[in-house]
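Visitor: Some structures to go through are shown next.
None of the figures in this text is laboratory data; all of them are computed from the coordinates on show. These numbers come from a predicted model, not from an experiment. Cβ atoms are built from the backbone, for glycine too; each structure is taken alone.
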Structure I
Amino acid sequence: MQPIIEVNKLSKTYQSGFQALKSVDLSIRKGEIFALLGPNGAGKTTLISIICGIVNPSAGQVRADGYDIVKNYRQARQLIGLVPQELAVNIFETVWSTVSFSRGLFGKPRNPAYLEQLLRDLSLWDKKDSKIMALSGGMKRRVLIAKALAYEPKILFLDEPTAGVDVELRRDMWEMIRKLRDNGVTIILTTHYIEEAEDMADRVGVIQRGELILVEDKQALMEKLGKKQLSLQLAEPIEQIPPALSGYSLSLSEDGTQLTYQYDHQSDRAAIPRLLRSLSEQGLDYRDLHTSQSSLEDIFVSLVEEKV
């Protein structure tokens, strides 16, 4: 499938000498939700700002649906919607005039029915005649989303879209994002709520110190790097792990009542039954067991720590 965004050897060095991006290569597929993760200052916002035409690159090339973002700026920009972190609207305008102006700014014909449905989807319809300055922080965030969607972009960037918003808005936003993806819109998001990326994203990219250190299908990433853990609550405490069990990656809790077995998805599937048989052979009974798996956040933290 032809990627809808192609980033080739993209670099950005500011006048201060700070290199925010270092030869980044990235392809984003049409109709996917792509989560870009990284610590503060890693280069996420710089990368988004360049693709959206807000910041000029120092080197490299970006194409949006085949259009060079520099040479074919108008065509590329009409394809892209951006929901920034900061409030970027005229606070003295009404909600309706703000979204109407955004649609007209990109040459789209009037479509009151579309804008009405958009505002209804974002629970803003009853605020359409209110001035932005009179809205709560969460409502202002909804207006930013409506403004970005007013001209029906094919590509939508969400830069920390749920930072500081309430749970209800977050739920509404993700429901809308799923609908947009189902309708063919490509979504690129940055977020500090990694559980959102784990729930929403099709693919994940991790950026650190201006370098894209990993791009992977989310499920493949979690299977490849995710660690699993089996916890066994022993019927009676023990002082140490029997030598006969040294072949397993076991650890014993301080009080001697719990054994923990670390493994990954590539481990021999028969390893756990063997372990349980070995416990029985050593006369160790257990009264409870449960398994857990590392989250995307655990994987992200380990990847970033490796690069420090």
Structure II
Amino acid sequence: MAWFEVFRTAARSGSFTAAGERLGFTQSAISRQISTLEAELGVVLFDRLARGVRLTEQGRTLLPHADAMLDRLDGTRRELAALAGLNHGRLRVGAFDSANAALVPGALAAFRDAHPRVSISLTEGLSAALLDRLRDGEIDLAVVVGYPEQPYDGDAFDLRPLAEDAVLVALPHDHPLAARSRLRLSELAGENWIAGSRQAESTLLSACLRSGFRPRVEYEVAGWTAKLGLVSAGLGPTLIPSLAARAARPDVALVALHPEDTPVRLVQTATRRGQSVPPAAAAFLDLLRTATQAATPPAATPQAATPR
């Protein structure tokens, strides 16, 4: 493209010397570049006159095309600068449900305030599904959760720790153990549990199996709002991550578990390994780390219940 800029400047100024002064080159350097362009195209672009130069018919034909190419290049440069400066572009985030309850909203709000011209999309889903979407290029980054003993594919993704998410037990406010500061899971072995599946192995209730008993799941519901509604109604306890517990109802007691019984989930950010992180995603990751520090779940202590 440098040849075309030299050509256009010489055409408009009518002089290789004047073009060189404008572009910061010597007259001989301009002449060499024009000669190189003529050799590349196989035509003569300028008539060399005693005083200055004049476009040939071929040169007059080339000029509007050179203008169009250079204008398009300028537009491309502006778009790339806008992407780098976050004045344009998109941000595509995927996150699991309880991250959307506590971590992601604050970071998204801060990003929108700082970069209002960048379009934002948020996808919620299970961590494994989000990683599939990330691998397929459908999202730019994912906020996922897992367990230390079940790591995700570090060859496919750059995984960075964001927070540790301890699990609490949610009890009806009038439960005999609701005022305790800490519980062993075995103390709840006889309860009718609320969970997302009757197969304890696939839920947080797998911690009960490690504590020596198989929980009796009486109510099978998926959403945290529904689970906590059932707990509030006195229908049984459920296990809830600290992130989701931040949105808990005031008529539910949240009690810490003994460290030996407490599952701890690892919250991580994931981007595609070996690929550049888009500018918008990089900026969001910084804001997400800041939001995580501000939203670190409080120590699990009994939550005072409001009478129903």
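Visitor: If helix-only ellipticity at 222 nm (-39500 (n - 2.57) for each DSSP H run of 4 or more, over all residues; to 500) comes out at -10000 when worked out from the coordinates, which of I, II was used? If you can, show how the numbers build up before the last one.
Guide: On the way: I: -10000; II: -12000.
Answer by label: I.
Visitor: Turning to a different aspect of this structure: For which of I, II does mean count of other Cβ atoms within 10 Å over residues 51-58, calculated from the coordinates, equal 14.2?
Guide: II
Visitor: Supply the structure label, taken from I, II, corresponding to percent of Cα pairs over 16 Å apart, for residues 99-178 alone with the calculated value 50.
Guide: Derived from the structure labelled I.
Visitor: Moving on to the next point. One of I, II was used to compute P(r) over Cα pairs in 10 Å bins from 0, in percent, and the answer was 6, 21, 20, 14, 11, 8, 6, 7, 6, 1, 0. Which one was it? Walk me through the numbers before you get to the answer.
Guide: Details: I: 5, 23, 26, 19, 12, 9, 5, 1; II: 6, 21, 20, 14, 11, 8, 6, 7, 6, 1, 0.
Label of the source structure: II.
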